[in-house]
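Following this line, the structures themselves.
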Structure 1
Amino acid sequence: MKLLIVGGVAGGASAAARARRLSESAEIIVFERGPDVSFANCGLPYYVGGTIADRDKLLVTTSERLKSRFRLDVRTSSNIEKINRAAKTIVVREQASGRVYEESYDKLILAPGAAPMKPPIPGVDLPGILTLRNLQDVDRIKAAVDAGVRHVVVVGGGFIGLELVENFVHKGIPTTVVQSQDQLLSPYDKEMTAPLEQVLKEKGVTLLLNNTAEGFEQQSEGLMIHLKSGQHLTADLVVLGIGVRPENQLAIDAGLHVGPRGGIQVNDTLLTSDPDIYAVGDAIEVKDFGSGEPTQVPLAGPANRQGRIAAENVFGRSSRYRGTQGTAIIGFFGKTIAMTGASEKTLRFTNRSFRKIYVHPAHHAGYYPGAQPMTIKLLFDPKDGLILGAQAVGGEGVDKRIDVLAVAIQARMTVFDLEEMELAYAPQFGSAKDPVNMAGFVASGLIRGDHPQTDVESLLATASDQRPYLIDVRTPQEFSQGAIPGAVNIPVDDLRERLKELPANKPIAVYCQVGQRGYLATRILLQSGFTDVVNIGGGYKTYKLFSPG
């Protein structure tokens with residue numbers, strides 16, 4: 001067996017290592033366009049800020065290690081210019097010498113990755129306008145920072161962009177973020193990103209939403225950035241972080257099937273439209289685990305698993321890729337935001353029926369010092385409670401809860417299963433009723449009818465004179481610090497004695513800080529003869545996510 005692998009980093013390097021473990025006799029050649037065959041691209045922003053001080057730590061492995069430990073033929077700085085499918089050969093150009101040669105294969109794995117997008121606008125190729133993909137890119141950015149950058153503009157509010165922003169701020173560099181959408185981190189639902197926007201403001205970062213760069217100009221004082229809004233910014237350094245596109249040209253030229261978003265199409269064994277060519281990583285079109293629909297999700301974890309699965313199928317094992325559910329996380333100035341599965345915006349776009357709940361627990365027992373708040377949003381099927389997606393934002397413990405919910409989605413579990421989930425508990429790690437259990441309790445109660453609920457958006461979308469009678473059941477002190485406009489304050493502990501003050505023939509909506517006292521108030525009213533009563537899901541804290549001002 002002669003196996004050629006085009007591309008290293010995550011998918012290609014994983015495929016190569018797995019292939020060798022499966023066959024000691026196979027001839028395995030890895031081609032990588034850059035000088036480094038496997039590096040930690042997710043760690044690149046932290047080298048800029050100095051969190052990772054040693055550049056060599058970014059090298060996951062070296063060509064020499066792959067050669068000595070796995071007996072791989074690793075050829076870096078090599079461009080693959082063509083695939084001859086009929087002859088089962090590839091055309092290789094060595095960057096240093098310019099030598100062009102052909103290499104035959106029995107099986108071929110494509111792992112070319114994805115490239116940062118550069119918009120076709122005037123001046124985009126000027127010096128000082130950079131993207132971040134590899135070690136050479138990070139060297140250029142770090143060199144600019146070390147030379148004394150006075151102001152950085154980051155175009156794009158995605159994962160890489162925000163990680164770079166955090167590290168620029170750590171270096172004391174004034175930074176502006178230009179984001180084309182009305183929120184940061186577009187895969188998330190907008191309200192869940194509101195805490196990150198607040199953090200940016202606190203850190204002195206200028207955030208320009210609903211704006212785009214339309215051109216760049218070199219001037220004596222640095223780069224001039226022309227924005228769609230008519231504003232003009234100046235900066236010494238501009239970093240483009242507006243997304244990535246699949247490196248698909250090699251596949252297109254070879255006649256392999258490519259999806260409408262540019263991803264190389266593969267089946268669940270990672271086989272392309274050619275029976276001898278597999279593809280993995282950011283360059284491929286994947287199946288959404290929840291909906292089964294094709295999508296593009298450039299993430300390191302799936303790429304590594306895909307490389308392993310492709311290698312197993314090359315050597316005759318039956319291994320299937322179950323799909324990608326988009327589990328992602330980012331740490332940002334002490335905040336953590338994570339997600340798994342479908343977002344609300346995705347479910348609405350696909351017309352999928354769903355319900356949602358918000359809970360705002362502490363990450364461990366409140367009586368133990370250091371408890372940090374978090375917000376969990378859970379999306380589920382309104383009929384059977386199947387978990388469709390989840391998002392969380394807060395401090396410590398967010399990663400743990402999203403990982404638990406990611407496994408629950410993989411296992412096709414329901415919100416009723418979350419009620420009964422047994423998780424590790426000690427006061428410094430969690431609560432006897434873990435935040436995951438709490439999300440299950442609230443969602444299950446909603447489906448059972450124990451917990452009639454309305455969403456904040458529904459309330460905000462209703463004209464003030466058409467809204468239900470609104471009761472804030474928090475304490476007077478809490479009420480005085482901020483409330484939903486139009487609400488009447490009746491603390492839940494006083495509610496039973498003040499029932500006669502409530503309108504008998506008008507819908508009533510109650511709320512508290514996070515939802516628990518509102519739930520109790522709803523139960524009291526429903527059992528006291530009031531028939532049209534709902535709790536505002538997630539309480540005042542959720543309201544503030546939608547109305548942060």
Structure 2
Amino acid sequence: MDALMLAKDVVLVELVKVIPDDVKNLEESEVRLIAYTTAVVLVLTWLWSFLNHKKSLWQRLKDFSFGFLRSLPIVNGYVKSELDKILTDLTKEDAFRTHKGEVFTTRLPASGLGRKQVVSRATEMDELLGGADWKKGRCSGTVYFNSEELSETLCEVYSKFAWSNPLHADVFPSIRKMEGEVVQMVVEMFHGPENACGAMTSGGTESILMACRAYRQIGYERGIAVPEIVAPFSAHAAFDKACEYFHMKLVHVALDEQSRQVDIRAMRKAITSSTVLLVGSAPQFPHGVIDDIEAIAALGRQYSVGVHVDACLGGFLIPFMEEAGFPLPLFDFRVTGVTSISADTHKYGFAPKGSSVILYASHDLRHRQYFVAPDWQGGIYASPSIAGSRAGGIIAACWAAMMFMGQDGYVTSTKKIVTTARYMKESLSDVPGIFIYGDPNVSVIALGSNDFDIYRLGAALGKRGWNLNTLQFPASIHICCTLRHTDGGVGEAFVTDVKECTAEIMKSPRAKSTGSAAIYGMAQSIPDRSLVKEIAWGFLDTCLNAKH
């Protein structure tokens with residue numbers, strides 16, 4: 001009420017300043033009525049904005065509280081010194097460690113180097129800096145194929161189209177045709193209806209961004225000022241990025257503690273008149289679990305809301321699992337209500353990095369991801385995705401990978417990968433000290449512990465050459481199986497190392513973590529998430545600094 005009275009007084013004063021003399025003859029009661037009405041409108045507008053903010057009231061209160069504390073010099077100085085220590089520790093990790101004989105190039109060579117010199121320098125750099133031994137299957141995900149013949153084929157095809165650009169379809173019609181064929185092949189894989197269509201993107205993140213942009217446009221057309229996306233906590237962070245980029249609101253819903261699937265009842269409760277999209281993963285990244293797509297699609301039909309299936313990770317496994325002997329519940333366009341699907345060709349599709357596909361159930365929906373500037377002086381500008389110019393060589397190499405593998409090739413690779421993943425899951429399901437999250441049935445196995453800091457296991461496996469993914473909320477680590485893990489003895493070696501490292505840790509389960517494990521555990525416990533952002537900024541700065 002105080003805010004209303006203050007707004008009324010301010011409006012009254014300003015009205016007196018600007019109204020013409022003949023209007024000043026109005027009765028005081030009439031002027032007050034105008035002032036009260038204007039003040040009420042202002043207050044209601046502010047209240048609407050306050051209640052419909054992208055962040056919850058609790059989150060805004062926390063942000064304000066932490067921001068106030070950070071403004072205090074003594075607190076800010078302490079926080080800065082601690083952040084500096086963390087970033088210093090990060091630069092000691094293998095990825096940033098300086099090697100003897102390492103040379104940093106910070107300006108162009110005075111004269112260009114010849115081909116042999118360039119190749120030699122690149123080879124020397126690779127050998128000097130090293131990295132995780134991904135060729136021996138020691139990395140989680142990262143590199144998904146294990147065929148030198150495929151690698152040579154893709155490089156040869158890429159070299160023929162390295163300078164092509166689908167932005168100029170009239171100059172490079174072959175690239176236009178290849179992109180169209182890639183999209184249509186993926187549409188068929190996911191049982192798209194007659195009008196199903198799609199586009200290629202630079203990766204899963206861009207595919208998700210494009211889908212969210214399309215649904216945002218639908219929201220705008222319905223008069224929704226801030227369209228909302230309802231997604232599981234396990235949904236990929238690209239949905240967070242999309243909401244930040246496109247002025248949308250992401251409503252996270254809880255997972256079932258046992259299955260790690262999205263809680264359908266919680267999703268139903270989260271739907272509002274501003275909801276434009278429901279999200280399910282097939283499978284989700286953290287724990288490798290497939291959400292109940294049929295139940296999510298039923299909600300989409302009931303509330304006339306779009307449903308996106310994020311199959312970026314497993315998009316070139318799940319369509320082939322039934323033929324490979326691993327049937328799954330329906331997850332694609334065969335489920336009425338599914339309106340879009342994202343699938344990465346550069347993962348289990350074995351295409352080069354920088355390629356993905358976004359699919360839509362109709363051309364009308366795809367139109368809403370397009371950008372068109374009809375009045376630009378340079379001509380009518382139209383692009384299907386975020387990028388203008390795109391790498392035609394990547395499109396050609398993606399097409400080549402799919403043609404090289406064929407249906408039988410993908411079925412064979414799926415059978416190998418899923419068989420290895422299920423061997424790992426069964427072998428680790430009863431190891432004392434650790435447990436497996438949910439019931440993963442594709443290629444990812446996530447491990448947790450109620451007895452010790454699970455990040456210690458990740459660090460111990462790191463010392464044995466393994467490079468795993470570190471997860472949070474809850475603390476866990478996971479391995480994403482690829483064809484590299486299906487090579488003789490790799491899966492067995494992983495199981496053996498996990499068992500041996502766990503047994504060693506269980507001798508002193510309460511011991512403190514050190515190194516990167518301690519940093520990650522600490523970051524998870526920080527209540528002010530803006531500090532974690534600053535740590536991430538520092539990490540990215542270090543990655544982009546040639547001198548580290």
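Points worth noting:
- Test item: FRET efficiency 1/(1 + (r/R0)^6) of positions 111 and 407 (r between Cβ atoms, R0 = 25 Å, to 0.05) calculated as 0.40, pick one of 1, 2: 1
- Computed 11 for relative contact order in percent (Cα under 8 Å, 6 or more apart) - originating structure among 1, 2: 1
- Given -15500 for helix-only ellipticity at 222 nm (-39500 (n - 2.57) for each DSSP H run of 4 or more, over all residues; to 500), calculated: source structure among 1, 2: 2
- With semi-axes √(5λ) of the Cα gyration tensor in Å derived as 48, 29, 20, matching label from 1, 2: 1
- For the structures shown (1, 2), distance in nm of label points 7 Å out along Cα→Cβ at positions 127 and 391 is largest in 1.
Quick note: the coordinates plus some simple rules give every number you see, no bench work behind them. Note that the structure is a prediction, hence the values are computed from the model and not measured. Cβ atoms are built from the backbone, for glycine too; each structure is taken alone.
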